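Values in this text are rule-based calculations from the coordinates and carry no lab data. Computed from a predicted model, the values in this text were never measured in an experiment. Cβ atoms are built from the backbone, for glycine too; each structure is taken alone.
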Structure P
Amino acid sequence: MTITVELADPRSAEGLALLNASHAFLLSMYPPEFSFALNPGQLAEPHISFFIADRNGEALGCAALSNKGAYGEIKSMFVHPDARGTGTGAALMATLEDEARQQGLSLIRLETGDDLYDAHRLYARHGFEICGPFGDYVEGPHSVFMEKRL
């Protein structure tokens, strides 16, 4: 069973289901003021590429790449709990890196929760290293910042 990752509309039924699950999970872990998730309308903006990972018609996860000009930022990276450990996260990461390269970006960055250890391990396996805040982010009690040069 192969996992495919395709460009998708975050406002689609699959996109909304994954994003709602992701946002609910984040809000169960962090106060709202420390949640930096974008809503489906924001994820549909022209400078953002949104992807859904699928296996046999079942949406397993999603992720987005926001082109910030000087770098790309990974947003809304989420793998459904039932699909964790299946390679879905790795498939999404490979797609995001390919997309960044196609857009001529040589640096990708992300902000993630301080205790999302599975996510930290995934990013580290893909060559991301801890960095400081970037863009509009500031140091906070729940944020970890990471980046990777392509």
Structure Q
Amino acid sequence: MDIHQILEHLPHRYPFLLVDRVLELDVGKSIHAYKNVTFNEHFFTGHFPHHPVMPGVLIMEALAQAAGILSFKTLGEMPTEDSVFYFVGIDEARFKKPVMPGDQLHLHVSIERQMRGIWKYDAVAKVDGDVVASAKLMCAKREIES
């Protein structure tokens, strides 16, 4: 999936869209996507100016966005203004190495299970084949009340 298809399957927009391309997608099972991490990212001006490092929470968010694409494709749906996928849990989060400008952050997410609107995923982020972060993520699709 290119960026135009990603924009159709995620409600996120700049500066919070954290998936640049989907390399592999096995509907109902897994996704492999990536984020090109550039020095121009807005968060690098303050985290940390003398040694720029991508915040761990944004690595988790990038993994969750990849999970969102996988979920929408699995459901055969597109995001609408009437619903949203919320983060509802992060378990076993680990950060192994820093992610810096120039890195290509590969996002590997697989569905562990889906039950009563709650999705659980196994998520791993890698740079140059090395694990930089991992977690068990949980998301839930909810209707937006107006």
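Here are some notes:
- Among P, Q, structure where relative contact order in percent (Cα under 8 Å, 6 or more apart) as derived comes to 26: Q
- Entry that produces 1.0 once distance in nm of label points 7 Å out along Cα→Cβ at positions 43 and 75 is calculated, selected from P, Q: P
- A value of 0.55 for FRET efficiency 1/(1 + (r/R0)^6) of positions 3 and 51 (r between Cβ atoms, R0 = 30 Å, to 0.05), calculated from one of P, Q, originates in structure Q.
- Structures P, Q were shown, and helix-only ellipticity at 222 nm (-39500 (n - 2.57) for each DSSP H run of 4 or more, over all residues; to 500) at -6000 was computed from Q.
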